[in-house]
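In the part that follows, the structures are each spelled out as C-alpha cells.
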Structure I
Amino acid sequence: MVRERDVDRMFTAELRKRNINSWKLAGVFNRGFPDRVLIGPGTRMAFVELKSADGKLTLRQKLVISILRAANVPAYVLHGGVDRATTRSLIETFVEAYMKTVLYHPSYTPL
C-alpha cells in the first residue's frame, strides 16, 4: 500500500513535469482544507485532497470540500493505489482530466 506521503510526492512530481503550479496547504489554520491547490496552466484551478488507497476523509474535510463544491470551486479527492504503478496510473489519469478542464469567467484575464 502506498502511503499518503508518497502519493503526495508522486503527485507533485507529475505536476512539475507538466508545469502545473501546486501549493501544499498545511498548518493549524488550514485544518480540513484539501492538501493541495493547483493553479494553471491558464485559468485552471482546483483543490485536491490526497489519500492512501484506504484513507478516509475526516468530517471536517468532508465539510470543507462540500463548501468548496457548493461555491463551484473544483475540489477533488485522489486516492493512491495498492502499489506504485497503480498510484502512478491514477495520478496520470487525474492530471490528464485536470488539463482538459478550463474554468472561465469574463472577468478573468490571463497574464
Structure II
Amino acid sequence: MRDEHLEAWAGVRADSLPRAGTIELNKRKHVVRVADLVLFRNARGERNVLHSAFDLELPRGLAVYARNDASAPRLPLLGLRTLVHNRLTATIDGQRMRLSIYRRGWPRLWR
C-alpha cells in the first residue's frame, strides 16, 4: 500500500504504526508495518458508498511503499497470504466486471 493511501483512506500516518521489519518487492526494500485491515462491501454499482465491514488479520503486517515510489501499485493489493490466512474466496467474473471476496458463513449480501 502507498503511504498516501493509508493517510487518505484511514487517516493514519505510516510512521505512526509499529515497524515489523522490511520486505523486498521489485528489487526494492519496503517497510512492513504492524496493522490489520477492514474490508468494506460497496453498494452495487457505486464506488464510494460503503456498507458492512469485516476485519481481516494481516499476520505478517502491511508493506508500505514510500511516497512517490514509482514501483508502487496504483491501488492497494490484497495479497494471496491475506486471502489464505483469513480463509477467503476470491472470484472474478470478467463478463460482468465483478470481483467477489467472501468467506463461508458471511451473510449472503457479501457475495
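Each value in this text was obtained by applying a stated rule to the coordinates, not by laboratory testing. Computed from a predicted structure; not experimentally measured. Cβ atoms are built from the backbone, for glycine too; each structure is taken alone.
To test your reading of the models, identify which of I, II gives 2.5 for distance in nm of label points 7 Å out along Cα→Cβ at positions 17 and 41 when calculated. Corresponding structure: II. Given a value of 22 for relative contact order in percent (Cα under 8 Å, 6 or more apart), point me to the structure among I, II it was derived from. Here the read-out was taken from II.
For which of I, II does helix-only ellipticity at 222 nm (-39500 (n - 2.57) for each DSSP H run of 4 or more, over all residues; to 500), calculated from the coordinates, equal -12500? Derived from I, not from the others. Of structures I, II, the largest value of volume of the Cα convex hull per residue in Å³ belongs to II.
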